[in-house]
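Take a look at these structures.
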Structure 1
């Protein structure tokens, strides 16, 4: 019988951790162990974890999500390491389902999806959650992907340790270390599959500022990663249309400013054409949002996306400036 160890990095997670733990350990099939890595919390995270039957590995200082997950993996004894977060609610029976998938197939790892429904009704939270669902769901059915999204991801312990775990040079809260690990695992032939039925609820609430800030930092981190691995095959979760949207919005802005300064109508028409191309590139995303949350929701996204993509471009630009100076993370 395959055993599963659950690893949860947690930093000041007292508000959401009880829901995560309650969903993970109901009878009759709880995991072998739940390891909460309290990464320097100043609240009751450790106490809550212990009270709910989890093993607690506490750090007095915050060492970052990558290192925290590695410490949990080193402590774990199960055949399978199931990584999730302290603001994630897995579905009932998730551990049993994960064990069954590994029992039935010679996979090295699996990842799941963020559920389309979350408890936060504000537009920014809904948009971010649906974007993540849309981005990853398109990989369903592929037999080998380069993703290891640790809100909901599991891997054979032996394979994880052989790969060396997460890169601990990522010192921030989780932003790209799981992407780098998935890329590395894919490059070394690991077989990771997306299981669309394994859906978790994300409890994190976003503001528009949170969305823009996270997208900036992720774009910077992913671009630095791509520059470091420029001579190697690269697997990205970012849709190709979104990659094309970045230069498109910048060219649109440049032509718009030039049209205003020079009072040139031809440049204005070119700028308008650029905006139309940008909208066409994002049509599949906007269509998905309209199907899930209605036309008005999608229209708001259509007005927000140019700003979001522009900020993503700033993150990429920052990476291009950082890389020649030897900054890698």
Structure 2
């Protein structure tokens, strides 16, 4: 909290109350003030460079200016969007109201679920549309969820085929899938839509407030396949009884604004599943009795088998 207390005056927020609301990749604090709350982020050390974070903030500002409901960066008293406080990178964003989609989905009736996912798809398309027209994208310093970032020697979220909890059979399957996906992506690359993506539009990062759909947590945003974006939005919903209805609604919403070839969607669902197997390698200490790792591996092997058998 000493970092937060030192950071508050930099944004003219001295005396404001700050409380921790999330401690995942970054620590996020809700800052109370008379004009309404703000979100103060203390970034995980060593994860992003200053240049990458400034690009993220500029990108969010562009999206907000275009009318998307995303966090808006707040400049400090000196006019900067990012500061170093005791070796920590800190920024301040507008606070977005609403309820996360993963919390609110179970409370929705059939009609609301369908309408929400139609709007969700449309907002993803708007995000891609605005990002493609943003002149700053040409010099934007963000990671790449490309072939190398997904299945290269050093994927962005880890070498999934080396997860220590894989059985010999599972490891062999993931290595086979990696080779299969490499060949598929190489063949498809010319026809796949590619550009800036949020890259983590899981239900926990989507806020629903009435009819409004809001996107938070751009921490992993970068350049990537637009199908990877769609796969990320859908993967954790596959156990929902109306998954295919939600999927159809989301794709219809997206395609109402922007064309998208979904022929390779199943491949990207499997690729997204692989990233979680890699991501969990460095987070084993957070994984109570290995349940999360087992779940990630089960989903990845299931989808890999289905894609290679199709």
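With mean count of other Cβ atoms within 10 Å over residues 23-30 derived from the coordinates and found to be 16.6, which of 1, 2 does the value describe? It would help to have the intermediate numbers written out before the result.
On the way: 1: 14.0; 2: 16.6.
The value was obtained from structure 2.
Out of 1, 2, choose the structure whose coordinates give distance in nm of label points 7 Å out along Cα→Cβ at positions 39 and 231 equal to 2.6 when calculated. Could you put the intermediate results ahead of the total?
Values: 1: 3.2; 2: 2.6.
Only structure 2 yields this read-out.
Rank structures 1, 2 by mean projected area of the Cα convex hull in nm² and report only the one at the top, that is, the highest.
Working: 1: 18.2; 2: 16.7.
Going through 1, 2 one by one, mean projected area of the Cα convex hull in nm² peaks for structure 1.
To test your reading of the models, identify which of 1, 2 gives 5.8 for distance in nm of label points 7 Å out along Cα→Cβ at positions 87 and 111 when calculated.
Working: 1: 1.9; 2: 5.8.
Structure 2 accounts for this read-out.
One of 1, 2 was used to calculate distance in nm of label points 7 Å out along Cα→Cβ at positions 223 and 271, giving 1.5; which?
Values: 1: 2.3; 2: 1.5.
Attributed to the structure labelled 2.
If helix-only ellipticity at 222 nm (-39500 (n - 2.57) for each DSSP H run of 4 or more, over all residues; to 500) is calculated from each of 1, 2, which structure is the one that comes out at -13500? Can you show the working numbers first?
Details: 1: -16500; 2: -13500.
Answer by label: 2.
Of the structures 1, 2, report the one carrying the highest value of mean count of other Cβ atoms within 10 Å over residues 183-190.
Values: 1: 18.0; 2: 12.2.
Checked 1, 2; max of mean count of other Cβ atoms within 10 Å over residues 183-190 sits with 1.
Work out the source of 3.3 here, i.e. which of 1, 2 gives that when distance in nm of label points 7 Å out along Cα→Cβ at positions 95 and 175 is computed.
Details: 1: 3.3; 2: 5.2.
The correct label is 1.
54 is what came out when percent of Cα pairs over 18 Å apart, for residues 7-126 alone was calculated for one structure; which of 1, 2 is it? Don't jump to the answer; show the numbers that get you there.
Values: 1: 54; 2: 59.
Computing percent of Cα pairs over 18 Å apart, for residues 7-126 alone on every structure in 1, 2 gives 54 only for 1.
A short reminder: the numbers here are calculations on the coordinates, not readings from a lab. Quantities reported herein were computed from a predicted structural model and do not represent experimental measurements. Cβ atoms are built from the backbone, for glycine too; each structure is taken alone.
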